[in-house]
Structure I
C-alpha cells in the first residue's frame, strides 16, 4: 500500500512552522502528488486563538489573532489544481471540551461550520469534514459532542466525515497504558454511538509499541467494519519516544507500520504529516531523505 492522504498542519502548536506562502505550498502539493497523495486533511481550522482564515464567528466570541493569509482558500486552490480531495477540520478551542464544557464547544462549532459552508462549501475540492477533537476512550459528553457535530456538518454539506483518534498506548502513556481488551470495549461503545454519522476512522498508529501494533490494528479494523465505518490508518511519519519531539521517523519504522496496516486490512493510509516529516521541501534534512527512501520503495512496487 501507498500513503495516499496527509494532514495539513499550518497553525502548528507543537511542531514548528515551515513559514511557507503560496509558492512553497504549491511546490509541496506537487511533491505530494508525485508520490500518489490524492487526499489532504486540514487537521484543524483553528486552535485556541489561532485560525486559518479570519472568521467572523470566532472573532465575535473569542479574542483571535489575525490570519494574514486565507489558508483554507490556499489549500482548496492547490487541491483543485492537483486533483485532490480536501477535508475540512473544524475548530478546537483547546479548553472548553477539556474543562467539562462540551456544550460550549459544540455551540461554537455549529455556528463556525455554518460560516465555513457558506464561504467554501461550493468549492470543487471540498470533499469531506474532519472531526478535529481527538479522543482515546469513551467520555459521554465528548462522544456526544462528536456525534452532534458530525450530524450537523453532514446537513451543511453531505460529504464523508473522518475522525483520527489515538490509542492510550505504552509509548505515550507508560504509567497507565490501555490493554487491547479495554481498548476494544471502549471503542465498541463509542462506535455504536458514532456509526451512521462518522463515515471513516483512521486510528493513529504511533502510541503503541511495534510488537503490539498488529493486535490493535486488527481490533480497530474489525470494529470499524462492525459499525459500518471505513477503516483507514494514520501512519504517523514522525518519531515518538525520541529525546526531542517531533522529528521525522526512521524509514525502517515507517515501512514496518505501512506493512502492519496493509496486513491488518485497512482501506487507505494517511499520515501526520507529509509537509514537515516526509517532504523534500521540509525544514528537516532527514525528511528530505525519507522522501527519497519512500519514493524508491513505491517505485519498486
Structure II
C-alpha cells in the first residue's frame, strides 16, 4: 500500500485517482480516507485527487505517544502528503477536524494552496463552550480506550449532528458507523487529546485570517449548531471567503449531501482557477443598509 513518511518518521497511507489540477481531501475525526469516496469518484474525472489517513488512522501509523499528535502536526502532514506525491500546489478540502487542518494549512502554507474548502469546522471554537468542549474531548478519548472503538462507535455515531445522516440515508450512515468502529482506539484517543482538545479557537486566528488572501469556501449544515456561528465568523473575516449553508443538514455533510457538496465545490474550484473568486467588493459595506448618497 502506498505510504509517505512525515518528517518525524510517521507513515501516512494515501490513495489517488485522476489527472489534472490536484485536490487533497482531509478527513474528519469520525471518518478516515474512505470518507471521501463520493468526492474521489466525482472529482477525479477532472482532477488529480488524493485522500489520506491522518496519523492514528490505520493503515497510517498509530503513534503511541500523544505528543506526536497536534494541530501543527495535522497541518504539516498535509504538506508531507503533497511532498510525497510530488505536488507543489493543490486545492485543499477538509471536513471538521480536516477543515481546521485546511484552515491552518492556508495560514501556514499559503503558497502551496490554490484554494480552501473549510467544511463543518467549529467545534470547540465558540468561546463560551471552549472549556466544555475540551472536557468532552478528554471524556471521548477515555471512552475509546475503555470501551474500544466497536462499542463506543455505537454512541459517537448517534451524536446530535449525526442523526440527520441516519435519517436521510440509513445505509450510508451505517457504513460510516461501521468504519468508525474499525478505527484504532489508541489513535482515536490520542487524536482527541493531542489535536481536538488542544487546538486554538478559530476566533483566536482572526488577525491571521484577515491577512489570508486565498479563495475560500466555508460550508456548514444548518443543524450542525456549533459550526454555524464560527462559519459566519470566517465568512466575515477571511477576505475571499464565501459561505454555503446546507438546509436540514448535519455534520457529515459531504456524505449526507454528496450531490450538493460536489456541485458547489466544483463550481467554487472552477471560479478559483479562473481567478473569479475574489475578495469582497469594497463597495459592499456591511454597515450600509440603504444607499442615500
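Throughout, read-outs are computed from the coordinates displayed, never taken from laboratory work. Keep in mind that what you see is a predicted model, and the values were worked out from it rather than measured. Cβ atoms are built from the backbone, for glycine too; each structure is taken alone.
Match the computed value 3.7 of distance in nm of label points 7 Å out along Cα→Cβ at positions 115 and 235 to one of the structures I, II, and report its label.
On the way: I: 3.7; II: 1.7.
Working through the options, I get structure I.
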Open item on the list: One of I, II was used to compute Cα extents along the principal axes in Å, and the result was 49, 46, 35. Which label is that?
Closed with: I
Task: With mean count of other Cβ atoms within 10 Å over residues 91-98 derived as 28.1, matching label from I, II - done: II
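Which structure, out of I, II, was FRET efficiency 1/(1 + (r/R0)^6) of positions 27 and 139 (r between Cβ atoms, R0 = 41 Å, to 0.05) derived from, given a value of 0.50?
Values: I: 0.50; II: 1.00.
Value 0.50 for FRET efficiency 1/(1 + (r/R0)^6) of positions 27 and 139 (r between Cβ atoms, R0 = 41 Å, to 0.05) corresponds to I out of I, II.
Among I, II, considering only FRET efficiency 1/(1 + (r/R0)^6) of positions 3 and 163 (r between Cβ atoms, R0 = 25 Å, to 0.05), which has the greatest calculated value?
Values: I: 0.85; II: 0.10.
Largest one: structure I.
With percent of Cα pairs over 27 Å apart, for residues 107-274 alone computed per structure, which member of I, II shows the largest figure?
Numbers: I: 28; II: 31.
Once percent of Cα pairs over 27 Å apart, for residues 107-274 alone is tallied for I, II, the winner is II.
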Task: For 3.4 (distance in nm of label points 7 Å out along Cα→Cβ at positions 187 and 203, calculated) the corresponding structure among I, II - done: II
Open item on the list: Quick check on the output: 2.4 is distance in nm of label points 7 Å out along Cα→Cβ at positions 43 and 99, derived from one of I, II. Which one produced it?
Closed with: I
